[in-house]
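Have a look at these structures, which come just after this line.
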Structure P
Amino acid sequence: MIISIALRELRSMFLSPLAWTVLAVIQLILAWSFFTQIDFFFNIQSQLVTLPNAPGVTDLVVMPTFEVASIILLMVTPLLTMRLISEEKRNGSIALLLSSPISMTEIVLGKFTGIVLFMLIFIVMISLMPLSLLMGTELDLGKLAAGMFALMLLLSAFSAAGLYLSSLTSNPVVAAISSFGLLLLLWIINNNAGDASNTLGQLSLLGHFAPMLRGLIDTADIAYFILFIATFLLLTIRQLDSQRLQG
């Protein structure tokens, strides 16, 4: 049942012009960023030859492209998740879900899986640009795989938070704005000053994403994203269970 709900969500996204527009605009922006980084690499290539342990094309072209993708998708993901539950509330179709014999866990996991599959399409499209460089140069495939893995965890975290906030309101615009606000707050929290700031810094999405993007895969960072995703999915399940009990 989870897979059926996920495929239904994925299909409904592609029936909407929003998904196609988002895919096209993001690909255009990232293509521009990618070619800009390639031009920058060519301009400094003669200087890199003289440096010991100089960064390669993976560090100077691929990773910056993934960084740009993460920032753009932070802004775009709330637009994709805002309708997952709030639109069903607004249309009244949420009553059919709540009265169905399907468990809330299956509904939430199905919707989450659907949006994650859509995000996977993003990652494949983004990764095709760096992979095209293999025709003319060598890439650090380990770092590339780490970057893709980090981006997948990050977008899954974005989706889980957006799904929860979508369950709190029947207004998709409110869901989108609140999701963006929460994700932005968790993105900009840093650990540069003081013990309190160090504690808050552990909640930073960027603080756990950046090391993985550099190829430093730490189990603590992976655990952070898994706990982040699980927490928001559990909150969504509890929220829908509460609404089902209220009738």
Structure Q
Amino acid sequence: MCFLPIGDDNRDRRIVPFVNYALIAANILVFVLLQGMGSNARFTYSFSTVPREILTGDDVITRDRIVEEPRSGQIFEVPGLGPTPWSVYITLLTAMFMHGGIAHLLGNMLFLWIFGDNLENSLGRARYTVFYLGTGVLASLAHVFATAGLGLNPLVPSLGASGAISGVLGGYLVLFPRRRVTVLMFRFITTVPAVVAIGMWFVFQLVSGLGMLGGMEGGVAYGAHIGGFLAGLVLVKVFAIGRRV
């Protein structure tokens, strides 16, 4: 990656961001203990968000299938969708605490570590918790409805904290547009305003999601990223009412 945020200015932080730490710990524990470091496909495919399930309210169960990758010709097995023991709508929450691999987890947790604590400091712990979960749910819904609207495969599950973290980035951009963010740019470490760091990230989401909004490219639901980011932009000022920011 030629452009990667690695830190920001925390000198005005007034509280210990316990909620942000707890969210990071929860994501790691779910991946290690419940997903078995990515090996427990049954759990993962039972608690991921499946667009058709959300649109219909029905739990969809499918068989494992053999798939051939068209470019390489490689043949591999794709696990089927497992049963969700509770309402399928619970997956809008459970999916945001699961990840597709270690790189997926580490990348998301890096962004949450950098940007989440500042938002918790400004909104307060209770409001930040609701903001994080709320934008995560809205991000998943954006993926679901974009999938349906574009006629994409409604049985492809989505998972990851990316949608909620996109909401955090949107909120951060509104509250701290000029805050200095330390980034690794090519081989150099420098600082740029948050509007540049987050703006470049958002442009990448738009470009990558062009023509496939809501779909999956390389395992990434860009529709959820864009939806979560827009939700954060719109809602953060509402959550900040009465707070000193």
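Derivation of every value follows stated rules applied to the coordinates shown; laboratory data play no part. Predicted model, so just to flag it, every value in this text is computed and none were measured. Cβ atoms are built from the backbone, for glycine too; each structure is taken alone.
Starting from the value -16500: which structure in P, Q was helix-only ellipticity at 222 nm (-39500 (n - 2.57) for each DSSP H run of 4 or more, over all residues; to 500) calculated from? Please report the intermediate quantities before stating the final value.
Working: P: -26000; Q: -16500.
Answer by label: Q.
Quick check: 3.3 is what I get for distance in nm of label points 7 Å out along Cα→Cβ at positions 85 and 205, calculated from one of P, Q. Which structure matches?
Q
Among the shown structures P, Q, from which was the value 31, 20, 17 of semi-axes √(5λ) of the Cα gyration tensor in Å calculated? The partial results should precede the final answer.
Working: P: 36, 21, 15; Q: 31, 20, 17.
Matching structure: Q.
Matching task: 2.1 is the computed value of distance in nm of label points 7 Å out along Cα→Cβ at positions 125 and 229. Pick the structure from P, Q. Don't skip to the end; give the middle numbers.
Values: P: 2.1; Q: 3.2.
Attributed to the structure labelled P.
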